[in-house]
Structure P
């Protein structure tokens, strides 16, 4: 049997299941006859870490990156990381660390190890991103905008590979409409669901104001996600007397809430920390739910096959019109659109192409 390609997946932590879920899916789905995956993170805290332990791979708890200051000791700390990479004889390091840190790719370069990082968000606020990119062997971009805004026309463009994130279409499958325990809806209600941990850029108030503008008493809106911050608590207080809107808090399994939805809305604003490629609307589409979203990076990648479901960000009236368009549809038209979205995810945004494109990249790197 030929020597397997040894890949180290690095990630800061598994406190949440966002990027951690992507690492989990890649490691779980990778061909173990060809590849030998290992994981490195900085601590074992976080509820999702227990899921990672079930993968039956070696997990390293090691500081794979370091602060730049004090500058006088920076080279020594980088060399310590280099030694870790060399001692374990990794063929590829694939970083899911979110920041612009370049100490990790520098250590990989010094160790002679091929280095990939996943560009997950639309941040590009300092020169460190350029250094991180220049030191990398390959860069995985998850949406079109980050390619055109950050890399097109630069010497780094030939390093960029576009690979969209994927979801497990067996786990997220077409759902019969049901109401989860503890939630009350009527048969005549038109249910809108949004899944988001509440921060200002998520634009939930745009959704709320659009629904208020429609002024249809049968519409009910449910927001699934953590609201325990100033923005979330203020939003909850502002709409406390309106029974149209409900805040359900954070849930690890969102499928019971997708099951009650007639429509899923992602109203993210085009400001602040923009989306990379949001997973929640892909999960909704895989569950055969109609999704409409704002015309911003990431969201428009998810909905590019359905331009009629994209509205202008921050535009209450435009969102209201899109919601009314779905309400006016016949049951057959809604079912057809929902199934078309499910089919699109199966073909373009499922786990199979996500893993296959990564495996092709690894093999191309090793030659």
Structure Q
């Protein structure tokens, strides 16, 4: 039996924190991972509220790290005892997106997970894992491609953040936008992923990085991670005039997942600039822009899913940046908590009181 945080119905404000859930055994191409640390990400909250789809009941969590406990008979590239980061978008290696070098767009395993229950409740009823993972549990089963092996000296609490928040944010700046040295950047939203975008822009060499968030308590934190300026949406135009002469920013990142904040990012970008959507929003939240502006302002609107990352390539790179002191992972962790604290952690996330909370499993 294992502990697991189970979502019974969309809209539930409290998760069912159980200690009687059973994880299935790995199939021929799967691995079982003992979770040692897992992050509390805004996407987890979005699953609870129904913004992101899931099959119910579901074990929440997708950002995790741990140790491989067992492997299927056909698995050759992962070994028992390996320290791993969970990859919530496993690449199949054969679909058109994988062949084109875009593993972050592969849906093969993600789609299959919606009909593949990998947990059993005490009464024998099936339960699913969020995004095919369910890292808010002691152990999970995923395809072997769903884990990335890392060195054993990387702390699990750091490794967990390499599973989603950091690659999504850093990758948006480095992979999707390919921020140029000396350029100007605006980041709308200074939550956990927004701060990772700021770090990515700093690493890429941006000269000006403006963090935009209505919560002024986040402004000093954004500066600590590399923002050169911090503003509220109401004071953005003044700062845009000050640092760009009113022309706008080379890159504007939307990291909230709302049409209103996308409009803020669009208006922040210069003529010919790039607007990058990083936040995961609701299917019924529509964004509108007139056709004249779409053409004659010359701006590019781009999506950055999972930071455009190939995790097998990018996680080692981010570990190297961390070792070199250029990527701050420890500073991203607001609280280290226990499994029993998860409902409190969700409430803190809703209130915007934290950057990242990490559950440390015994």
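Values in this text are rule-based calculations from the coordinates and carry no lab data. Source: prediction; values computed, not measured. Cβ atoms are built from the backbone, for glycine too; each structure is taken alone.
Assorted remarks:
- Distance in nm of label points 7 Å out along Cα→Cβ at positions 23 and 263 from the coordinates reads 4.5; which among P, Q: Q
- Structures P, Q, by mean count of other Cβ atoms within 10 Å over residues 119-126: label with the highest value: P
- Read-out mean count of other Cβ atoms within 10 Å over residues 63-70, computed value 14.9, structure in P, Q: P
- Taking distance in nm of label points 7 Å out along Cα→Cβ at positions 31 and 215 as the criterion, the top-ranked structure out of P, Q is P, with the highest value.
- Origin of the derived value 41, 29, 19 (Cα extents along the principal axes in Å, for residues 15-110 alone; candidates P, Q): P
- Among P, Q, which structure scores highest (criterion: distance in nm of label points 7 Å out along Cα→Cβ at positions 183 and 335): Q
- Origin of the value -10500, where helix-only ellipticity at 222 nm (-39500 (n - 2.57) for each DSSP H run of 4 or more, over all residues; to 500) was derived from one of P, Q: P
- Which entry (P, Q) yields the derived value 27.2 for mean count of other Cβ atoms within 10 Å over residues 127-134: Q
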